[in-house]
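Colleague: Before anything else, here is the set of structures, which you'll find just below.
Where a number appears in this text, it was derived from the coordinates with a stated rule and is not lab data. All figures in this text were calculated on a predicted structure; none of them were measured in a lab. Cβ atoms are built from the backbone, for glycine too; each structure is taken alone.
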Structure 1
């Protein structure tokens, strides 16, 4: 695992535009960053693949335990929401995708930092943009990236009623870009996939409706479950027959409370870091993460603190394991699962140990032999 500095392609902005990559720059700064890349060996990729599969196995076991033993307090999930999650789990409603954020520097076991099991982003750049870069920069190399093909193959296995509506909030180029990409994979899989904004979803007393008054029988939402259930129309979810991607049971895994439950159930597992709902129990320095925080907001770590709107819901306290820092950049590995199986990764870097919404996406490659 090595970081290389590279000269960016002179036409990288034009290439981004040709790919429809509308958020290659954010607030005038590059988000897509090809001034560097990470090189792996095939053995290292296999290790990351195996660690991701193992963590998925643990996460599913922890979800089952949470359901059977009503551990919603540990996970920070209100009693009123719990029946919806239990029903979703017992129906075994399928998951499309998720992203595990891992701490790894090329030695020892990768460690789970958190599981973005509900609304992960950076999918388009992981699946498409860095692959296009690879074909130009290192055409004789490979990449841990079978995401596009896996997504197209996954949609039919979800057995969703048609059409499948796609939705997100207004105003975010990143959210819309990820949703449009997923719509494209669904269309390639043969699905009818109309788009509408989340605030355009209607309710007629029995069904969710789109702007043409068609029933929304299935919906992909890039909108967190905890937000959806706070919204006025979220109160109707249990009454409607709409199938949601991601399903409600993913709320078990998407909150940081799952980190504490995983450590309780699988203490000293090599892919886990000590984590507790209470502070001071990890045996060393800790990082405090809001149960439902996002984009590195409201994090407290040794020497670092970020602000934001989260934290009133409580925190998880995880052993502090700083990200590897090379060339003054801290790198986190986002390991992707499609249909519960590992299919690729993306790397984000920040000038601080906290990965934030201003972090940059950096591509990677691997070679079978040197």
Structure 2
């Protein structure tokens, strides 16, 4: 447990708010909120953030008040991220803003919607990337301020949107040159990506079990980190009900992965000999990481979820429906651009038609895209 183990403080590697590269449009300092707190608040009050409530995490039509959606998943990632970064002495305000914005660019219908949207774009020689779309949202699409378009977030939050989960080649993405593509992101951004995996690996086991797609026997036999946790819970609470034992095991699994990430990231930074944020940026690889054992368990859990839940026969009809709806609406607006809302028709003079259609679809909630499909395609 983290509380029983010495944790290496990485305070000297934290992003310092006073060293921020600032905003694209300079603004006066706020009297009682630092720039990353202001970014967090702007994200939470954005329309795109509110739409996450009606965007799929895993289940598209299996409606339940208890299954995660993009919004509740995002809140869980923010909570876990603050815990990890706080334990390491890093910047909790920055990581909270990054966690809250990390999924803001996802389209409706989860990964099935993203797959279909990307496929439609590739037929026009383009692509859809939810990180790049998130940047477009915060830099341009959100219209809340008279002084500028977008949310005018700090450089560090915009950089984290792009770089938290992958590296972009400078030659392939010249439009992103300002985001230091030849350098690693700060530890706060690196940790958000791994926290995201902890959150959805545990949550999706929970929702899959609740939906009766995943059985306790299969989870115990194929996810070793869960089985280790289940054995601990059974020994501690031998009289507990099956559901409570499942909950206790899941809680222990989450704690085990969080603790390992905290400890191993501290050890990796110490072994790398980095003593400043710039050295973190210049290091050949990302330093935020699990131990070898827990990394193996993480991959095992992820592979299990892909095989038994995400691509299970139970969910395939929903995925096929989602891909069909996105594909058909994209084709409809390609053939009938005059049917697009006026504000999107106006953008055709600035952007290609496929990109305008993509932006429109990506911003939709599950409910809204279903309404549009019924209205336009039938």
Structure 3
């Protein structure tokens, strides 16, 4: 919204509100608050919910709560539609932005992974894991519990983060194309693996997205933001659909387990990508083994590849490296919304950027460090 050359002091929430206007800023804050309030009403807290139990949840919602959620859901839907309209006006009508999205510097050709329903439509919490190749052809479709038959993790000595890849292809390194085992799992990936959206307005937005960007699959990393808006519209439509179903107030919200679990795998689509949780327990139900592959871990290899592609595409002989150029490189990984603390169990408190510029012989010409 602010442009890649905006000053760092302006590239924040206050600068954004200054750009789009105070009224729009208020709408952002209001609708975010609505979503937080809905989570509190349903699950006790807005973050790290406290109502999940084995076999279900601790409480349902009342008819009064349903009515309150209904009004907030209507507002959220209007806000989602507004978000897409704003994107169209500010980004799509600016040819320089469109050229940036479609430029080679931000094209990373990979396989894609995401959760789909029985009709191969985008689903966030139920269904099968579908994988398509760099030409959008299905190469795998499996139940969440079978993920280890399809995914393996590569280790590099320079990172605590692992690098997942498709087992049937193997680890070929940080390379692009259908012969690579690297895949992406994020909003861009979910739209690429799906045959459409399960709600009408989101389906229209989905079709426009692919029509504008040249068909499926879309490999542009910066298109992740547009894909995220299409998903936002779907989520808002689905929220309204669910809360209009009177059965949602049914007090039967839990089935008491009748045996001690020994193993379980759960998969949902987190905003950052497919999220795997795998637990094993002993005869007392105590967890003995845990394996997690979170969204950022799934995207670790393509994040590295996207940063390299952007840096090599933007920095040429004689290029003056400015703050704006560094920001363009940063845009390559910000699109993934990476959470390195989630993926490495570390919280550094800063996001450093280290750029090394070499000549054709590999000699270091300049090093720039931020953070």
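Colleague: If mean count of other Cβ atoms within 10 Å over residues 91-98 computes to 13.1, which of 1, 2, 3 did it come from?
Modeller: Details: 1: 18.0; 2: 26.8; 3: 13.1.
The correct label is 3.
Colleague: While we're looking at this one, here's another question. If helix-only ellipticity at 222 nm (-39500 (n - 2.57) for each DSSP H run of 4 or more, over all residues; to 500) is calculated from each of 1, 2, 3, which structure is the one that comes out at -18000? Before the final figure, lay out the partial values.
Modeller: Details: 1: -8000; 2: -18000; 3: -12000.
The read-out was computed on structure 2.
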